[in-house]
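Presented below are the structures under discussion, each in the form of structure tokens.
Rule-based calculations on the coordinates, nothing more; no lab input. Only a predicted model underlies this, so the values are computations on that prediction, with no experimental measurement involved. Cβ atoms are built from the backbone, for glycine too; each structure is taken alone.
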Structure P
């Protein structure tokens, strides 16, 4: 356990930030699951709307350094390719 006051404060701040970041990451994953379910059901209009929402969430998370910007771009590219491939297969 930390003895120095600044170290104790840093532990508290890190716990709070970890909780906030976890909720954002969880929200992103939830929307990705909804998007993939929509694609699987071949509801491409709904999937496109969900994809736009997911892109917004990912961009805001990357802007706030919750996820790395390269990771965000990779996720966005893979989701866009997923939708594109599903449309071509249909």
Structure Q
């Protein structure tokens, strides 16, 4: 997405009360986009069931299976971090 598209998205979400902007204290050219307290409540409600269901599902795995999943996710994250802004296209 272009920076203009992201700005438009943030503008709309801010207008709906989900985000608020604050000046970045370390760089006056930047702003920090934060969730509003109301958005945090909505986020918690939206993901509460997912977290509970994922916890129940993970409880069915043995310790060695969980260790495998953890290694897989760490390695995947390393690859994603190395890609950074690059695209596979």
Structure R
């Protein structure tokens, strides 16, 4: 499982111009069964993606297609997590 931090860089003012493409990229991630959750990093620091079911190399390729990454609006950091314990409501992650 991966936690991807999409932190705004110095070019976050461009985000509005590329928001629709970014939303389409997110939708494809869910449609493909790779993304489990997305959300915002508060306050206004960027976004987060919880991803699973793909090798890291495939996730890196997917990230390279995000317009926010391509345009330098965000810097992507991938954190790889090996779950060892979870609440029963999240058992599918372990």
Test item: helix-only ellipticity at 222 nm (-39500 (n - 2.57) for each DSSP H run of 4 or more, over all residues; to 500) calculated as -21500, pick one of P, Q, R: Q
For distance in nm of label points 7 Å out along Cα→Cβ at positions 46 and 62 computed as 1.8, the structure of P, Q, R it came from: R
Given 6.7 for mean projected area of the Cα convex hull in nm², calculated: source structure among P, Q, R: P
Structure with the greatest value (metric distance in nm of label points 7 Å out along Cα→Cβ at positions 6 and 78, set P, Q, R): P
Relative contact order in percent (Cα under 8 Å, 6 or more apart) - highest-scoring structure of P, Q, R: R
